[in-house]
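Some structures to go through are shown next.
FYI, it's all coordinate maths here, none of it is from the lab. Keep in mind the model is a prediction, meaning the values are calculated, not measured. Cβ atoms are built from the backbone, for glycine too; each structure is taken alone.
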Structure 1
Amino acid sequence: DKVDWLIASAARVSSTQTDQVVDVYPCTPTQRSLVERTVVLPGAYWLHNAFEIPAELDIARLERAWLEVVEAHAILRTRIFTVDDQHLQAVLRQPDPVRHMSAASLTKFLAADRTRAFTYGEPLLRAVVLTEPSDDQCRRYFVLTFHHSVYDVWSLTKIFGLLEGIYARLGCPEEADDGGEYQEVGFKYFVKALQDQDRGIALDFWKKYLLGTKTKPLVPPSTNTQANSMLRYKISLPLTGGLKAAGSSVTHAVMTYAALGLAFNRQLQSADTVMRLISMGRSTAGVPGIEDLVGPTITTAPLRINHTGKATLHDYLAHVHAQVRRLTPFEQIGLDDISHVHSDAEQACLSAPQIVVHPDDPYTQQPAAGLGLQRRELSAFNDDGVLFTMDISLVLQGKALEALDIRVVFDGHVVPGDNVRRLVVDLECIMQQIWEAPGSSHSDTPLDTIQRSVAETDGLDLEVERISSA
C-alpha cells in the first residue's frame, strides 16, 4: 500500500532499512522552504555549536547523554525527502552515532563543514567529538551541527537543558539505568495542526491583506548573493517610559515593529512598509504543550504597515498592533505561498527586509554551561542567502525594556553601508521618542513631530564589519 511505499522510499533515500523508519508525515511550509534553500546554497540554514570540552568532563557519559536526548525527540532523528514534488519527513528508530574526528583547527573544520553540499535523506543533525592537536595540549570540542528544519532557538534551550539533566543522572549509579521520564510533545502533532488549518481561508486573508500594497524595495531583487557585511549597535532606553500610549496590549515587539516601520519609511517614502517577520510561531492552536515542543515552529510572514491617515502616535501604534494580530492566525501558511496570491503580494514579499525580534540574545547565551562546556563558536545568521536581515534582541531588566541589541547582516555590494547606518540611527531616534512619549501625558503626540525629529538627527560613524560564511 501507499504507506509501505512511502516507508520504502524514505529508507532508500536515507540509506537505511525499512524497519528503521518509524513514521512519515509532511513537512511544514517552513521546513520545505529551508531545505529548498539549502539545496541551492550549501551552508545555508546550518547552525554550528562548538563547545570546548574541559579535561574533567566524562566524554563517554556526554555521548551517552546526547544519544538519550536524540532518542527522546523524534524531530532530532528526522530525515527529509521528496515524493512527487512533496516534501516529507521520516523519523528513524535509532539516533546517528557521535563521530570522533580530528582536524588541524576548529576553524578549519567548521569552514570545510559549511561548504558541504546538501542531499535529501541525509542527517539533519550531526554530533562530533573533535580533537585539535597542538604542541602544548590536545583540545577537544563537542560540535553539534543542526539544520534549521529540525530546531529553532526556543528548542535549543530545551535540548541543552535536557542534556544537562541526563548527564547528571548518568553520574548517579542508582539512577543511571532508570532511563528517565520524558514526555515528548511530538512535532507530528504540530504538523497535524497545520494540516487541519483551512488553507483557502488563509490564502483569502493574505489576498485581502496585501492587496493594493504600495511600497518600494529597500533591497534590490537578486538571486545570486550572500550577506558579507554586519553592523552591530545597541540602542539604550531609559527605564522610565513604557506602554501607556496605546494601552498595555502593545508589546515591546510591536513597539519595535512600529519604530522600524517609521525608520524604513524615512528612507523609502512610500505609502506602505512591508517587513518579513520571522516569529516563533507558537501561537498555533490545537497543540497542547506547544511551549515545550522541540522542533522548528518558526515561520515567516509579511507585516504591512500603512502610513496614511495616522495623525498621532497612539493611532499609529494601535494600527501596527492590529496588523500584527490580524496576520498571526495565518502566519504558518508559508511565505512562498503568500507571495503567489497576486502580483501585489509578490512584489511586497520580494522587496521586504527580513526582521527577527526576540526577547533575549542567543549569541551571548552559554547553553550546557552546567556541564562545564564553553561555547567557542556559534555560527551567525549570515549564511542563509538573504540580502538583508535585522536581528534585534530585546534586553530586559525584569519586565522593563532596557535596550535593543541590533545586528544587521546584509550584502554590501547591493545595499550601501551608509543606508544601513542611516537606518540604525533613525531607528534609535524613533525608538527613544516612542519610548519616552508614553511616560508622560503625550498619548496624543503628533506623529509628524517624531518624523521631523528624525530628519534633524545626524548620522553616526558606525563600523561595518566584513563577514564570510565560508
Structure 2
Amino acid sequence: MPAPASPRSQRRPRRPVRVGLVAALATASAIAVLPALSTPAVAATAAEPSDLTVVQANLLSPQTYQRFQRDAAEVLREAPDLITYNEVAFRSDEFLAPQGYELWRSTKDRFTKATPVAWRTDRYTALAKGTSMISDWRGRPPGRSIEIGRRQANWVTLESNQGRVISLVSVHIAPRSTGMPDLNRRSVRRLGALVGQLDDRGPVLVGGDFNVPVGGSRYPADLFAAAGMRSTYELLGTRFGTSDHGDGRATIDYVFVNGQDQLEVDRHYPLELNSDHDAVVAKLSWTTDPPSASTTVANDPTGTYGERRAVASAVVETIKGASSGDLVQVATRGTDLRPVVRALTRAADRGVRVQLTTRGPRLSAAERQLAERLRGGNWVEHCQRECAREWEAAHPPSMLLVSDAKNRPTKLVTVSRRLRQAVITQRTRATIDTGSVSLEEARGAFAG
C-alpha cells in the first residue's frame, strides 16, 4: 500500500462568518435546530476538500485473510488521516497500518488487541496513548465461543504538524446476548469518562461498533449527551445502514465527535466491505485556526526602548509590510500614536489603500491630519454613538487587517488597547493572526 498523499493546505473555512456587526449579533443569538434523522445514505460526491478524514471499520474477525486484506486495502484507499478498527485482534499491523501510518493497541490479550487506532505519520505525532477497560463481564454466554463481555478501548492523543491536539478512541461495545447482562449503558458510561479525561487537551473522536441502532430504545442518548459526544448522524441529520446481520441494515457503527466548537462534520458515507459491516467514512473540518497561525506580542512598560514599544512596533511593521494595491483597514477607539499615523500616511503615499475607522468621542489631531492627507479610496471614518457601541460589544479595542490587491486577507493584528500612548506606557498585548478562520471573520467584520 503506498504512503498517503501529502497533507492538504489550510483551506478557507466554509462555516458562515460574520458579514458585519448586526449580522454577527443576530447569528450569535440564533438557535440552530437539526432536522429529524432521515434514512437515505449520503453519497460521496465531489466537494470542497475537508481537513480531516476519519474511517471506522469493523473488519469481521472470522473472515478469510484474503477478504480481510482486501477490506484493509479498501479502507486505506480513502487515504484517511485517522482510523479506528474493530475485530482485528489476530490481524497483522502491516496491513492495518502500512508505510505512512502508525498503529497503537495494547498487545496484552485478544481483547486489547481487537480495537487499535491508526494515524498518518506525515501529519501527526503521538503525545500519549493507552488502553481503557470498557466492560469486564467474565464467562461465555450460551452459543458463544469467547467471553464477549470483555471489551477494551485503545486511544491515542496526537499533535498535528500545525500544533493542533486531538484524541482518537477505538471501541467495540458488547452486543446484547442471552445469558449475560446488557452491558450497553455501563460501557458507554465508562467510555464517556474516558472521553472526559481526554477532552481537556482538545477534541476527541470516537469510532466503533456500538451494537445498538441509532435512535433505538437502547440507544443511550443521555449518556452520549453527558459526555459531549455527538455522532455524525446527529450532526448531519442523515443516516445509513452499516450492519449486514439478520436484523437488517441497522445503523450500529459510529463516528462520534466531542469538540464541536472546533470541528464540524462536512459529510459522511458508508464504505462497502467484505465484512458484515460497512465502514463509516467521515469528513471533518476545523473551525478554529491552528496555534501555529497565531503569535502574541506584549510590551514591557518598564523595559528597554524596544520592549516598551513592542506592540506599537508590531502594528507599524505590519503597515510597512503592505505593498502598492494592498488594503490596510484599521478600526480603533481612537489613535494619536504618531508612529502609526505616520506609517498609514506613508502607506497611502506608496499606493496602499488605507481605511481608518475611529470610535473616539471626537477626532484627534493626528486623525484629522491623516484625513486631510488621504484621497481617492482612502478615508478616515468617525464611528459614533450606536455604531461605536455595537462594534465594541463584539470586537477588541483595536484591529488592523491587511488584504492583498485582490482583497484576500493576509494578516490580522488585534490590540488590547486603543492606539494611543498607553500602548507604550501601560501593559498591552497584540495578537498577530494569519489563520484563515480569523482572517475571514475579520474581513466580515470590516465589511459591515
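Here are a few things to note about the model shown:
- Of the structures 1, 2, the one that 19.9 was derived from, the read-out being mean count of other Cβ atoms within 10 Å over residues 198-205: 2
- Top of 1, 2 by Rg/Rh (Cα atoms, Kirkwood Rh), largest first: 2
- Which entry (1, 2) yields the derived value 2.6 for distance in nm of label points 7 Å out along Cα→Cβ at positions 110 and 406: 1
- Relative contact order in percent (Cα under 8 Å, 6 or more apart) derived as 21 - corresponding label from 1, 2: 1
- In this comparison of 1, 2, the computed figure -7000 for helix-only ellipticity at 222 nm (-39500 (n - 2.57) for each DSSP H run of 4 or more, over all residues; to 500) is attributed to 2.
- Among 1, 2, structure where FRET efficiency 1/(1 + (r/R0)^6) of positions 118 and 254 (r between Cβ atoms, R0 = 30 Å, to 0.05) as derived comes to 0.95: 2
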